[in-house]
Structure I
Amino acid sequence: MSIEFCIAVYLVIWWTTLFAVLPLGVRSHAEMGVPVPGGGDPSSPVNPNLKRKFVTTTWVAAIIFAVFWAVMHFHLITLPEFAHPT
């Protein structure tokens, strides 16, 4: 696997993981009973914790990528098997 392929796969995994992690632990203004500042949406998060979620996304994506890399490197599953399942 080339470095470009690895980077591309990691970025796809990272973005997918980010969208899975974003809604975790989020409380809206309506749920918290807090007034919405500046006429915003009541369903907007009170504290989205984006920095923490980016860090969480990075290490979770790294673990998922490591598993993917090991499977591809040691030929546990090859790409032709995905194309022609038996």
Structure II
Amino acid sequence: MVAIRLRREGSKDRPYYRIVVTDSRARRDGPFIEQVGTYDPMQNSGINYRVDLSKVDSWLTKGAQPSETVASLIRKTRKALPAQVAAA
């Protein structure tokens, strides 16, 4: 099964995550198929995530399953999208 999940990057006590599409059997920081976004929990101000919804939608139609955290970030991105379009 293909999963959309977080891949930990960064140094000790300074996590930074990439949102990747990977085989569900692969290790957390193992090989991945495609990067579809980022998440920086250490950034306090503003939006601390970026998700490419076109890539995510493509993988979801192919049967990829997002983790709970990634699903939450996708929902937040979809919710913020109309507000960004209206502001432009």
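Figures for the structure shown
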{"quantity": "Which of I, II leads on Rg/Rh (Cα atoms, Kirkwood Rh), largest value", "calculated": "I"}
{"quantity": "Structure responsible for 1.61, with Cα Rg over 2.2 N^0.38 Å, for residues 4-51 alone calculated and labels I, II on offer", "calculated": "I"}
{"quantity": "Highest-scoring label, criterion being relative contact order in percent (Cα under 8 Å, 6 or more apart), among I, II", "calculated": "I"}
{"quantity": "For 3.2 (distance in nm of label points 7 Å out along Cα→Cβ at positions 44 and 60, calculated) the corresponding structure among I, II", "calculated": "II"}
{"quantity": "Structure responsible for -10500, with helix-only ellipticity at 222 nm (-39500 (n - 2.57) for each DSSP H run of 4 or more, over all residues; to 500) calculated and labels I, II on offer", "calculated": "II"}
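Every number here is computed from the coordinates shown, using simple stated rules; none is lab data. Computed from a predicted model, the values in this text were never measured in an experiment. Cβ atoms are built from the backbone, for glycine too; each structure is taken alone.
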